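Take a look at the structures listed below.
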Structure 1
């Protein structure tokens, strides 16, 4: 039964992952504004669900999935996006209700009931946003710009998305509490980078494509930290190169800021690696 629960929770984890990205794409695409901020807040709650589910999976002896479930990415208007989000939440509610009825483990049941409460609230929020989008004439602020600067920004988004997943996975699998805590903190910082890059792209009339590349899997603290240091060194050098090559001073300054953060991550991970040797 434990294996079945782990499989069930990993499916939930993938669906929460999908909701996070679907909602962030909508928020970034709308630009600044009250509704975009509210949608980002809902995405953060889904991230919290992701975290709780991953911890529950590890407590049962499982490995959290970093795959992404199905997203509803269509829609010709913001109102249609919000209707897709209503449907996403409707599916989540049905799934959690069925799981709560099927699972006997009181801790897991309690966790799913807690998440279900949020999903019902999100469903109602998005139903409200369907009408609000029409009333406020919310629009898609993306464009079809595909110049070199947009290419750099999309590269950065793919990297940041990948390391968010990698650092979260490593934080769940790490045996040392200091490693867990630091990886969680740096994952949050990388999520900030992703948001900055996506918003800058929309400002330039580009369309962020949130796709991740391969995530390094391990259950060994040293191996995880070594992999995290490698990727940070590679990306810090690439941000440095890109900042010098592009002709947009605002984007260059952003890349240099992110580069400095990545260099800090290298030092932090290096200290953790030394402490464990």
Structure 2
């Protein structure tokens, strides 16, 4: 019976196969390639979930404590976020640019796996804390997709202005479709991150006796920036929203790295 490593490797193989068909679909617009991409992605997603389930049972918690586990969970959330985009918009041409994110982070997980699972900290346990962590990572994953989609929008917009499209970008959807995909990713990410923050505040008050931590401030700043991109009728339209979304993602990275490492006392990496 396959264990955590075996199932993770199987998921990675299926993701890579899905990416191969996604690239083939981008080059030659065949429905069979799009169908194969979706089927392989779903199979990889299920194998990946089984691996995470084994890892979670081993530590009796959401698998996030070490780098390998957190990267694996993040990769799975990226696949889930892309699945939401597929269900919502039925647009598969962006898969070739988004699936590699899941491949990249799952590969990091496999390369850095410690072999022995890190036992969950009893001070950071319980269903409320688990939901806080899970939704936060899901929010990060959705906003990562938004970051890539914003870049695709800007590149596509620039190439259209020059009237010179490359082989891959010529097969991307229209700018308004990319804008809708980006909007869905932002709504998904902001919603998940907002609920995660509220749950985290409730948990912090009951366990720390206070709501305050510098991480909270930066999270609200990130949410605020992304909310601006959702305002209807903004001057500048999609291009300014894409640039603002990229700025929001840079702040998100700062919050996840620098704030966690040097500023926050309660969210620091351990």
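In this comparison of 1, 2, the computed figure 0.5 for distance in nm of label points 7 Å out along Cα→Cβ at positions 53 and 69 is attributed to 1. Computing distance in nm of label points 7 Å out along Cα→Cβ at positions 45 and 61 across structures 1, 2 gives 2.8 for structure 2.
Each value in this text was obtained by applying a stated rule to the coordinates, not by laboratory testing. Source: prediction; values computed, not measured. Cβ atoms are built from the backbone, for glycine too; each structure is taken alone.
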